[in-house]
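Peer 1: What follows is a set of structures to go through.
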Structure P
Amino acid sequence: MAISRLKEHYRRVLGENSDVRTASTQTAQEFVRLIEDGTVKPETVSVREMLDVFALNNIRQRDPDFEPNFSNIDEVREEIMSSHFPWATGKLLHPVMIAPYELATGDVLQLFTQVNSRRMEEDIIGFGAGDRARHVEEGMPYPSNAFVEKRCRIRNHKLGKAIDLTVEAVLFDQTDQILQVARQRGTDLGATVEEFCCYRLMDTAWTVIDETTSQAMVVDGTRRAMYADTAAAWDTYANDNLVGSGSGGVPSNAQMKLIMQLFAQMKNDKNDPIRVTPRVVFANTMMAHDCDQYLRANNYDVNSAERDENMYKGRFRTFYSPMFPETASWFCGDPQQQFRVQWVWKPKITTDSKGDPKRDVLVEYIASVYLGIGSTDYRFVVRNYGS
């Protein structure tokens, strides 16, 4: 259904049953179906024509001479509130908003394990080490393992912004402007989520949610520093996941050796070694040149006479973002094993059909996400402070 056929479809349905509201309902349902499956492209749609079909025709049934203008806009607003126009327009705006959002967040979200959440905060139980499997003689019972009570807490946060559909935008049919605002909301929402992710990955307080200290890793009710020379003050074993400012540097063979040795020494609560397979290097975009110069080079020392072969070439996926709050550090590891995004709801558009008469807003649409980001471990990523 191209938008030029919207009124045609409405008139056909109306001719079949002679009921204005039934025709409006069926036309709206068909329109939304075609928007959602991609048959109708948002840029081919006229918001003014949608208003005519889904709202104004109901008024014209009562008053055949009715034509909308600024003097009777209150009547239009009242009809909109009970019509399919807010719902259908919200469905129109959603794919326009979601495309730039996914472009902004597609790469960073790959660094996280993603789960659903149904609470304001999740208290995740069972992240301590259990007993290993034991040898069992024939006819003897298997040993049981007590449930581990180590807890990590991740709080959820709601983020969003409104899209106002004004009287002028509808009556003057400023559809392109409305769609551009929806695209910008998607871009803004994506940038906000990416920034939230980057601040959590770096264990830095995010003032957008009024943090004074980072809550990226909260273990047994207490905030813990995610990157440190030792975790002995609060964890059973003194794991080290930090190449500090005195020892760090830009990626090199020596720096990668330090990081790999730290991973090899990681232990669980029972002092057993754990397996870490580093897969990703991530950093601020300012570090992209230094990281790529080493990680993509055939030789690990391009200035040496021997030009030795680089054993790390192609081994890591890289992610760079200007959203990281610090420009010198870089990180290596398997962040999906450590970081988690939990969704109460993914990006969506909700509708407030009451609008705001004081600002000549007919309908208000809210583009929002509700999510939590945090860590359930600290042993799978090493931070290098750089030079």
Structure Q
Amino acid sequence: MKFANLFLKYLPVIILIATYAIYNVFDVLEIKKSVPIINDEKCLRIKGAVGIEDIFEYKDVLIGGSDDRHKLWELPQFGMEKTEDGSLVVIDPNRQEIFKRPIKNFPKGIAFHPHGIYIYNNLLYAINHAYSKGGERIEVFEIIGSNFLDIEFIYQRSLIFEKKLKLSGITNDLAVVGKNDELYITSYLPFSDSLEGRTNKSFLEKLLEKLVIMFKIKLTYIYYCKSIKSEFLCSQIPNTSSLMNNGIAFDYKDKLYVSQPLEKRIRVFEINVNDKKQLKYIRDIYPGYAGDNVYFNKDTKELYIGALGKIINHFGFIKDSKLTNNLPSSHDYEFGAIEIETTKDDNVNVLTMFKNNLLGVSSAIKLNDSVYISSWADDGILVCKLN
């Protein structure tokens, strides 16, 4: 009887909390959103490497990191132990080809599962989720050569995150802003993976992740990092919390552009040049779609974003893949690419929005009359002509 009385007493509060949580789920996942299809007639798939998450311009080519994150993170029969190491790839826009290039002198016994990448001068920085075979780290490679056929990657050093940061498996992207490995990284999930990987999470851990979304609890951050003598030190920047900090781009001066897909915005920060551990919030850009990675073109000052038509597409793909233990053979997901003109009041141009071409989208870069769109799950990239 006492329980019944207590239940009735707090029933309005329970209803209010449940209503709030349900509203947040619909808001975050964009369940009722309608997505118009734009410029999808001239898109060509170029195959050659799985899961090219991030791409970056280098001279006359694009460079990316390839890894089968679908097996690594979503399929327990593979996971950390049975997913093959990833690779670095070169994409030739003229030949329309993807080529895996050799990595020289990479340390034996260390897994290589690249995620976000950044090119600083002739150095390639790549986030590596090595889990039990190396921990969470950034690999630094020297890029040798200049064209599609002769580029090679020479391992230089590893920047290993301190265990106390609890970033295993959840660092996403990085932007290098200075010498001595001075950079910013993003974390994109609220709780770190175990050293054994992501496929063995408990029911409680999965429930907590869902509650974070339902109640919009912001537990991901931007970190400032730098090598000091022989140590690689990082510190969390408190005023950068988000439901998901994802791609990050540097304007080569004093601004950072950070994709926060669950809030459907690009958040702009100004770097304090006297103390780079401090970031000042400047403004938010709302492109109308959730962005994954974000790329800043140094010459045109334009941002390019790999965009999800609606967030629920991603979760639908994960659910479908787990039912079959494989990539879905058919799907109905919308993805695309967006351009933001930062010198023209952040004017937003939807370059393309398509359906059924890719299972997932991560990065986008516009070259001449085409946009190159990469995917964290698919084999290859999509090239869409814009005129």
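Peer 1: Kindly point out which one of P, Q the value 17 was derived from, the read-out being relative contact order in percent (Cα under 8 Å, 6 or more apart).
Peer 2: The correct label is Q.
Peer 1: Once FRET efficiency 1/(1 + (r/R0)^6) of positions 21 and 125 (r between Cβ atoms, R0 = 41 Å, to 0.05) is calculated for all of P, Q, which comes out largest? Write out the running numbers ahead of the final one.
Peer 2: Working: P: 0.20; Q: 0.60.
Going through P, Q one by one, FRET efficiency 1/(1 + (r/R0)^6) of positions 21 and 125 (r between Cβ atoms, R0 = 41 Å, to 0.05) peaks for structure Q.
Peer 1: Matching task: 15.2 is the computed value of mean projected area of the Cα convex hull in nm², for residues 45-156 alone. Pick the structure from P, Q.
Peer 2: P
Peer 1: Comparing FRET efficiency 1/(1 + (r/R0)^6) of positions 29 and 141 (r between Cβ atoms, R0 = 41 Å, to 0.05) across P, Q, which structure shows the greatest value?
Peer 2: Structure Q gives the largest value of FRET efficiency 1/(1 + (r/R0)^6) of positions 29 and 141 (r between Cβ atoms, R0 = 41 Å, to 0.05) among P, Q.
Peer 1: Quick one: mean projected area of the Cα convex hull in nm² came out at 21.1 when computed from one of P, Q, so which one is it?
Peer 2: The structure behind it is Q.
Peer 1: As an exercise: distance in nm of label points 7 Å out along Cα→Cβ at positions 85 and 117, calculated from one structure in P, Q, equals 1.6. Which structure is it?
Peer 2: Q
Peer 1: A value of -5000 was computed for helix-only ellipticity at 222 nm (-39500 (n - 2.57) for each DSSP H run of 4 or more, over all residues; to 500); which of P, Q is the source structure?
Peer 2: This value belongs to structure Q.
None of the figures in this text is laboratory data; all of them are computed from the coordinates on show. These numbers were taken from a predicted model, which means no experiment stands behind them. Cβ atoms are built from the backbone, for glycine too; each structure is taken alone.
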